[in-house]
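A.B. asks: Multiple structures follow.
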Structure I
Amino acid sequence: MQVPVEGGRLYVEEQGAGEPPLLMIQGLGYSMWAWRYQLPAFGARRRAVAFDNRGTGRSSLEPGPFSMEQFAGDAVSVLDALGIESAHVLGMSMGTFVAQAMALQAPGRVRSLVLVGGGPGGPEHAPIPPETLDTWLANAHLPPPEFVRRTMFLSFSPGWNEAHPELYEELVEARLEHPTPPECWQAQFAAAGRFLQEGAPVERIAVPALVVHGDADRVVPLPNGELLARLIPGAELAVLPGRGHVVQLETPDEFNRLVEEFLDRVDSV
């Protein structure tokens, strides 16, 4: 379905019917294809909702500028359109920035947070590793097929793509089915950069939170996840040994189990 938002529209899919619902928000340049192992799995037990951020997938592809506050407003608009008062919110990478902004802007709409491969920004935030940043920026102007094939391997743990060539190619093709235009990727990158520079007052977040991070993350280094878990009151931290940035794609069964166990604990209170 398409949900109208200020200046555009968002593509939304949902599966399942159990309560409370789960809203899933993807990261920089990614659309809901990257929840391919989560939407059906979580939808088997609850109402699971995923959408493409503006600038990606089947949502409006205006070139920006964007902001985390705008993305958070979009997420609330999705809940409004579906008649959802509050939901668990699962954010991946840049999606964790959106989820943090959402919890701060509209706390009544967020039941809990699962923050994967993210950080709170600010002066203590560890920067993107130079190899990753240099590779991104050197290729950001290229058409999506070239950009993706030259950069996407960095989102996985070292050697993962070589060890799983057929699966990796399947994921590349899924990303390219509805590609993110270069100008939209750059606008999202700029919005993420502003968030990281300014930081978020996550110590004000008052909902249960689970922080998940791979210790071989080559996009958002592990110290950022540790910092995030330290700053959010009562947050839990799950570190996945040997996993890269997109842990939900590398080890989906392990990831899904971690998330479901956390949501069950929250829902049992």
Structure II
Amino acid sequence: MGNIVGAALVSHHPGLFQEDAFRIKMGDGADSDLIAGYDRVRAKIDAVQPDVLVIFDTHWFTTGYHLVDGGAHYSGTFLSDEMPWYLHGKKYNYEGAPDLAQLCEDVAKERDILAMNIVKPELERHYATINIVNKLCRGERVMSASSCQTAKTHHFLQMGAAIGEAIRRSHHRVVLLASGALSHKFNDLDWVQKHPRIYHPDNVSDPKNVESDRKAIKLLEAGRHDAIIENFAEYRRIPWEAWGGHYLQMIAALGGRDCRAKGEVLSEYENARGTGNVHIWFGAEE
């Protein structure tokens, strides 16, 4: 029997993957705390010793179906079509978890959930997966799950619960990684930076989003996932990245409204081109 041994909400924003000197310059002489935060997250992963990382990818937008990637191996050099001048030349090489991906499809079919396992080694990669693999993977197998753009909140919860059941039917020890931000409204193209430290929350696109994010973080720290889910219409309006599909699927795999896993904040809350980013670790089944 498999189990979920840990989970985390983690940022993947491209600024974190620039040269150290550039990041420190953008930070007005100090680096983003999300960088040190990756080491803190990895220490948590080391402590629970998973053999698979499941990444809920907020950039893998699908239509009509939830998808999981069932490829056995992925390698290459990543070039972002979103910002090729900024995020390029990122090499990746990691093993997939095809057996777990198939179990996810099997459970979804049993539950009449529109979901499929895609077994295509040429399947396009997205930086919400690649960046997290390159920062946090140390030889574990990796399975990415999509963010279906035609899904509502309850659909994400259903798919997350199916993934949780698939993990329990497997033989794997799994850490879940919800790769994305909280509030995800970008600043306009001609935006003028408000605070000299680019990472500072004053540079988030809307002060109301900062307030909402900080309240949500307090609820996550208290393990009040029921309150987060009950209020999710607000988070979709803001919106959270990928309509919150990364968080919803992760927490549904852990029990959804019944989950009381308390969040441990492992980084400062920071801005990224107007979005609210933070690393938060959650305990799991053990």
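A.B. asks: Out of I, II, which structure matches 2.4 when distance in nm of label points 7 Å out along Cα→Cβ at positions 137 and 169 is calculated?
C.D. replies: On the way: I: 3.4; II: 2.4.
Source structure for this number: II.
A.B. asks: Using Rg/Rh (Cα atoms, Kirkwood Rh), for residues 89-232 alone for the comparison, can you identify which of I, II gives the largest number?
C.D. replies: Working: I: 0.98; II: 1.01.
With respect to Rg/Rh (Cα atoms, Kirkwood Rh), for residues 89-232 alone, the highest-scoring structure among I, II is II.
A.B. asks: Continuing with the same structure: Upon calculation of helix-only ellipticity at 222 nm (-39500 (n - 2.57) for each DSSP H run of 4 or more, over all residues; to 500) from the atomic coordinates, which of the structures I, II produces -10500? Before the final figure, lay out each step's value.
C.D. replies: Numbers: I: -12500; II: -10500.
Computing helix-only ellipticity at 222 nm (-39500 (n - 2.57) for each DSSP H run of 4 or more, over all residues; to 500) on every structure in I, II gives -10500 only for II.
A.B. asks: Another one. Have a look at I, II and say which one yields 20.1 for mean count of other Cβ atoms within 10 Å over residues 73-80, as calculated.
C.D. replies: Values: I: 20.1; II: 14.6.
Among I, II, the structure yielding 20.1 for mean count of other Cβ atoms within 10 Å over residues 73-80 is I.
A.B. asks: Right, another one. Of the structures labelled I, II, one was used to calculate FRET efficiency 1/(1 + (r/R0)^6) of positions 121 and 217 (r between Cβ atoms, R0 = 41 Å, to 0.05), giving 1.00. Name it. Walk me through the numbers on the way to the answer.
C.D. replies: Details: I: 1.00; II: 0.60.
Among I, II, the structure yielding 1.00 for FRET efficiency 1/(1 + (r/R0)^6) of positions 121 and 217 (r between Cβ atoms, R0 = 41 Å, to 0.05) is I.
A.B. asks: One of I, II was used to compute relative contact order in percent (Cα under 8 Å, 6 or more apart), and the answer was 22. Which one was it? Walk me through the numbers before you get to the answer.
C.D. replies: Working: I: 22; II: 31.
Comparing all candidates, it corresponds to I.
A.B. asks: When distance in nm of label points 7 Å out along Cα→Cβ at positions 209 and 225 is calculated for each of the structures I, II, which structure yields the highest value? Walk me through the numbers on the way to the answer.
C.D. replies: Numbers: I: 1.5; II: 2.5.
Top value of distance in nm of label points 7 Å out along Cα→Cβ at positions 209 and 225, among I, II, belongs to structure II.
A.B. asks: Once distance in nm of label points 7 Å out along Cα→Cβ at positions 33 and 57 is calculated for all of I, II, which comes out largest? Write out the running numbers ahead of the final one.
C.D. replies: Details: I: 1.2; II: 3.1.
Greatest value across I, II: structure II.
A.B. asks: One of I, II was used to compute Kirkwood radius over Cα pairs in Å, and the result was 18.2. Which label is that? Before the final figure, lay out the partial values.
C.D. replies: Numbers: I: 18.2; II: 18.7.
Only one of I, II returns 18.2 for Kirkwood radius over Cα pairs in Å, namely I.
The numbers here are math on the coordinates, done by the rules we state, and not lab data. All of these numbers come straight from a predicted model, not from anything done at the bench. Cβ atoms are built from the backbone, for glycine too; each structure is taken alone.
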